[in-house]
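Multiple structures are listed underneath, in structure tokens.
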Structure I
Amino acid sequence: MDKEERRRRLASNPYEAMYTANISDGYLTLPLECLKDLNSKSIFITFSLEEGMLRLYSPESFENVRHNIECLNFLNPKVRLLKRRIIGCAVEIEINDENQVYIHPEFLTELGFGTNQETIENETFSVVILKYSYVILIVSSSLFEEVYG
């Protein structure tokens with residue numbers, strides 16, 4: 001997907017709330033407003049269909065998404081892509097007592113923060129957190145600026 005298509009998709013989705021945050025030493029502190037509806041000490045992180053973005057789901061909402069995707073026609077190449085990017089790459093991560101989640105270097109690379117997984121884990125990165133009704137979207141600040149700048 002090209003940059004213009006990413007911009008169009010991100011800009012077309014109305015979000016409920018927006019926060020800025022940093023990923024430091026691999027950890028992202030989630031705003032309390034994002035966590036209050038979770039009712040869980042874990043969250044699923046996965047890729048988005050749009051490159052440069054990550055999605056965070058509560059366990060319940062992830063199961064709903066998984067079920068809905070599993071009901072689609074697996075012979076369709078777009079459905080297989082959807083399964084690979086959302087279900088196949090999903091990882092359940094714990095929310096620690098400081099409302100932080102560890103973002104694995106593979107996910108940081110997806111956000112566009114370099115390719116050397118050993119070194120990017122020790123850096124600080126600026127992100128924008130967009131809260132929707134059932135998902136939290138993580139976008140690099142630079143991509144967000146390109147879209148909404």
Structure II
Amino acid sequence: MSNLLGVESLIVARLEEKLAAHDPRPHILTAPDLADVAEEKQLTPAVHVVYGGMRIAQDDGHGSYIELEQTWYTVIAVRNLRDMRKGSAARADAGELLDAVFRALTGWKPGLDIRALRPATAPRAAYSGGFGYYPLAWTTRMQMRGEA
């Protein structure tokens with residue numbers, strides 16, 4: 001892979017394809033889409049695709065061959081003002097979308113030189129002003145070779 005962040009566009013395309021028939025159809029957004037948007041004006045329902053960093057998973061000891069493990073988050077964002085205090089309405093709205101995203105990405109192989117996405121431990125859900133944010137975490141690995 002010549003673009004270390006290229007997995008992002010592949011995840012976005014996969015979600016756009018697999019969630020096209022979901023009702024209501026969610027917005028698939030990346031960090032630049034969200035950068036200057038005030039919370040109360042954000043689009044919902046949505047799936048935010050966010051890069052979570054990378055680590056060296058394996059190397060050959062010489063630095064010429066490295067296997068990188070990347071973490072990606074898909075955060076389901078919903079807004080429901082009913083029962084804001086308990087958040088049960090937002091959770092109900094998010095549940096089906098969480099299921100659809102999980103099914104679309106679990107075990108999916110983004111490319112020839114990229115391993116299948118594996119679910120990972122995700123951060124806790126968060127709630128703010130009627131919005132609910134439900135993260136799923138994913139890891140994938142890719143092989144890189146240095147130019148000697």
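The numbers here are math on the coordinates, done by the rules we state, and not lab data. Owing to the predicted nature of the structure, the values given are computational and were not obtained by experimental measurement.
Quick notes on this one:
- Given 59, 27, 26 for Cα extents along the principal axes in Å, calculated: source structure among I, II: II
- Identity of the structure behind 37 (criterion: relative contact order in percent (Cα under 8 Å, 6 or more apart), calculated), options I, II: I
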